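What follows draws every value from the coordinates through simple rules; no lab data is involved. From a predicted model like this one, the values you see are computed outputs, not experimental measurements. Cβ atoms are built from the backbone, for glycine too; each structure is taken alone.
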Structure P
Amino acid sequence: MNGKLSSLEPRLMWQHFEMLTQIPHESGNEAGVMAAIKAWAAEHDFPAETDATGNVLVRVPATAGRENATPVMIQGHVDMVCIQDEGRGFDFDNDPIDIVIDDGWVRANGTSLGADNGIGVAAGMAAADDPDVSHGPLELLFTVDEETGLTGASNVDFPGLTSKRMLNVDSEETGILYVGCAGGGQDDIYLPLERQPAHTAPDGNVELTVHLSGLKGGHSGLEISSHHANAIKALARALWMLHKEVAFELTSMEGGTAHNAIPNDAAAVVVVGEGDQARATAVLAAAGDDIKAEFDSVEPGMTWTVLPSQEGGDVMSTASRDALLRLLLALPHGIMEMSADMPGLVESSVNIATLEAIGNEAKLLLSSRSSVSEALAGVRMGVRAAGELAGARVDSQPGYPAWRPNMDSALLALSKQIWQEMTGKEPEVTAIHAGLECGIIGEKIDGLDMISFGPDIEGAHTPKERVKIDDVAIIWEFIKRLLAQD
């Protein structure tokens, strides 16, 4: 191996990870990386199967003398969230990720990295082909389309699975063992928009693009408690403040890129009379300053720009503009409830994830999460009510289940013991406010004892994503020791 990561240890794990970064694998475009995994399996004479959804299962025989050990599944998803810096011009359908080693971390150059969950996939592959790893029978389950709705896990279909334990290497904080996760669901809101030609002011019209950028964004489950600003919500506030002061018409509004990422960028095109341009610019600047002041400690990079535009075309009617802005202001976003059972854990939340209001319809995508199924139903009910009050159609997609913690788990007890022996520290045991595939897979395999863990990954689902090199080595040693136990 002569790649950029060839000097890092554990060598095989980094080798597999780098291979993954060189093959495009955005959600829905995983065929290439799955073909590479199957080719790797064939090289090692590991039987590999593909189900109807595109998931791949690789069956790995036990190492000599471990044939009667407890069968273990190592599970990860192959797809990644593809986000890039504004103006980067990266083609995720064709370009390999440009990897950078930077002061003890691996990151990408201006794009998301795919450590979520390439690190987990690489861990499973390395466990199978590293001759120094002692293990019983292994089932490596690689799923597709996790990031856009857990589709792969929901449709896993491999007869004859034998695993009694599952290691999900899809968490992002070293020293934390996850034994539960939130369930969730997606709601799509479709608001009709009436269109009409822009009214011509006596002194002529000016078209302006209002752009909010530079927000941190982040994973809408893991980062929701960080109080990062939602670009869509913030832009709606600024436009509502403008409507109170200056007559304007709204041509378009859009923001966000993924259902599970807090939107870090949003823009709108407005039309004002030429004589109102200076006043409109001043009001928008003041609105931006107010919002920047609110998020001063968590969004130091927040940037507002108001620049001339030439989009042209029809504008929304006043009624449609106001209905859209009122809907955006009324919809919930952020933490809805903290857990009463596990201090510090977010129980329920909502993310206004994407908005596209360009033609005759505004489409909004909201992602709700909760570790309590009844609470999730209540949160989604509120989303639906807000949409319907605005006159929108709301399509509620099927949800995915939560993973209820089992504090009496034998795998948890073993994991705590091994972590203590390795590090001299007690691991933190908690649940995560994100949708892990454990909840779904655990429902499909009776009696499956599961745990989720992983190395420190910062900025997942953003161009700031990075994974800590030393922590990957720690997690690798943890996996080796777990697999060595019967």
Structure Q
Amino acid sequence: MNPSGFFPSITTCRTICKQILLLTAVVVLQGTSALAEVKLPAVIASHMVVQRDRPVHVWGNAAPDEAISVSFRGETRATTADSLGRWSVNLSPGAAGGPFEMGIRGENTIALTDILVGDVWLASGQSNMEFALKDAANAQVELAAANRPRIRLFHVKRAYSDYPLEDVSAEPWVACSPESVTDFSAVAYFFGKDIQEHENVPIGLIEASWGGTPAEAWTSLGALSANASFMPLLAAYSKMTDKESAWSTERARQQHEIEVAKAAGKEPPHFPWHPELKSWAPASDYNGMIAPLTRFPIRGVIWYQGESNTDPARAPLYESLLRTLIQDWRQQWGEGDSPFLIVQLANFKTESEGMWPEVRDAQRRALALRNTGMAVTIDMGDPVNIHPTNKQDVGHRLALAARAIIYGEKVEYSGPLYRQATREDHTLRIWFDHATDGLVAEGPVLKGFEIAGADHKFVPADAYVDGQTVVASNSQVPSPEYVRYDWDSSPEGNLYNDDGLPASPFESQR
């Protein structure tokens, strides 16, 4: 009896309970069926490149305690999924070659085809790494020649996370063609093309980049939290979050104006760029786009980033941060001092408080780490465009570094790098690495050098090339102690080595 009409009768309750039990059973059975299906991460798929001379790591999910076997190149390894359904096997290393097939068997069978074995490079950073081939200089000619099936592309989609994800969202592995590479990183493509041609091995390119993001967003939280000097980076992000409510309101207003203009058939207004807040959170991009890849063996990393760390709060920490990021990624992959090649910031004229020279010098100093190299691009930027279109030479200079440092070719791969300065009467003699065959001033007068005394007040220097050195002086500085070169956001220095590679900006007092 239910006089109030509010509580259901006992019969109704029994019926509902039976329906709940039945529904629960169905859900459990469906879940068990889903778990029983062997699944692979996105990066392990047909058309992929696996790293030569490394164990071939294959992992995934299945039902708890499910028996799994993986077959590749005539070898079969078996394992059993753990209590959470996770499993992992390592197959023997092998030389470059292919195509091969791979079979994964559990309750279901997965057949992967057209797998190559070669060198896998991860391309990461911000917008100049993200910059697509279709937008590069001479794009139509480059795209027409991009039918290169021994280069494979894997494009990770943008993603941030508060914790390390198990998998990435990505475009599937695909052979390089004019169609597949059009929206892929131009720098990565030109680098991979150069390496593939000179080393004659298949190349896998993994692009995981996001325009306008800072380096701390690409570094794991564990690495950041282990260094108290990075607290200002956390504080800088905290200030951004404080302003986000106002920015959200402003973006809504801007979007409304854009929609009104479109509805009226007018040109939509253009507003200043504003970053997506969570993509700037410390470790967020690492968690979403890098952490899931660290179980997949790679040859090395090419890195083009730094523009978003040129503000006064971040630039002074960039040397330590970049070194931390490099060592962090190496530790996460567990492959020792694996290659890490960076692109130094190009010339770009900025009227803001940006500290571009400081970041460039921080990038140069990070080369103290083993198996690192740097493509100097101070001569190939666009002073009025933060995204220069000449990505061909950027990729080529990165490839030079790889060919010399990693592949052992006897090629000069770097422009002059500052070594030391010695006093000679009223002048400073500046010594450089990568100047064995001499230095060259591209023009009638050597430009870009400044010197300072003990007061650290820099003035332009009269400078000239003397063999493998540069001699600099200024009558206003009778006792010079410090020297710097190309210390501006868009400098006009013209020092090269005999191989035609430009000198890196530097400051000796740091």
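When mean count of other Cβ atoms within 10 Å over residues 49-56 is calculated, the result is 21.2; to which of the structures P, Q does this value belong? If you can, show how the numbers build up before the last one.
Values: P: 17.1; Q: 21.2.
Considering all the candidates, the number was obtained from Q.
Computing semi-axes √(5λ) of the Cα gyration tensor in Å gives 45, 23, 20 for which of P, Q? Please list the in-between numbers first.
On the way: P: 45, 23, 20; Q: 49, 30, 22.
The structure behind it is P.
Taking relative contact order in percent (Cα under 8 Å, 6 or more apart) from the coordinates of each of P, Q, which one would give 23? Spell out each step's value before the answer.
Numbers: P: 23; Q: 12.
For relative contact order in percent (Cα under 8 Å, 6 or more apart), the value 23 is produced by structure P.
Taking distance in nm of label points 7 Å out along Cα→Cβ at positions 89 and 193 as the quantity of interest, name the structure among P, Q where it is greatest.
Numbers: P: 2.9; Q: 3.9.
Largest one: structure Q.
If FRET efficiency 1/(1 + (r/R0)^6) of positions 393 and 409 (r between Cβ atoms, R0 = 41 Å, to 0.05) comes out at 1.00 when worked out from the coordinates, which of P, Q was used?
Numbers: P: 0.40; Q: 1.00.
Derived from the structure labelled Q.
When you work out percent of Cα pairs over 24 Å apart, for residues 169-456 alone for each of the structures P, Q, which one comes out largest? Let's see the in-between values first.
Values: P: 56; Q: 60.
Checked P, Q; max of percent of Cα pairs over 24 Å apart, for residues 169-456 alone sits with Q.
Using the calculated result 1.6 for distance in nm of label points 7 Å out along Cα→Cβ at positions 73 and 449, pick out the matching structure from P, Q.
Numbers: P: 1.6; Q: 5.3.
Value 1.6 for distance in nm of label points 7 Å out along Cα→Cβ at positions 73 and 449 corresponds to P out of P, Q.
Ranked on mean count of other Cβ atoms within 10 Å over residues 225-232, which label among P, Q comes first with the largest value? Intermediate values should be presented prior to the final figure.
Values: P: 20.5; Q: 12.2.
Looking at the calculated values, the largest one is P.
Output the label of whichever structure in P, Q has the greatest value of Rg/Rh (Cα atoms, Kirkwood Rh), for residues 241-360 alone. Write down the numbers at each step before the final one.
Details: P: 1.02; Q: 1.08.
Answer by largest value of Rg/Rh (Cα atoms, Kirkwood Rh), for residues 241-360 alone: Q.
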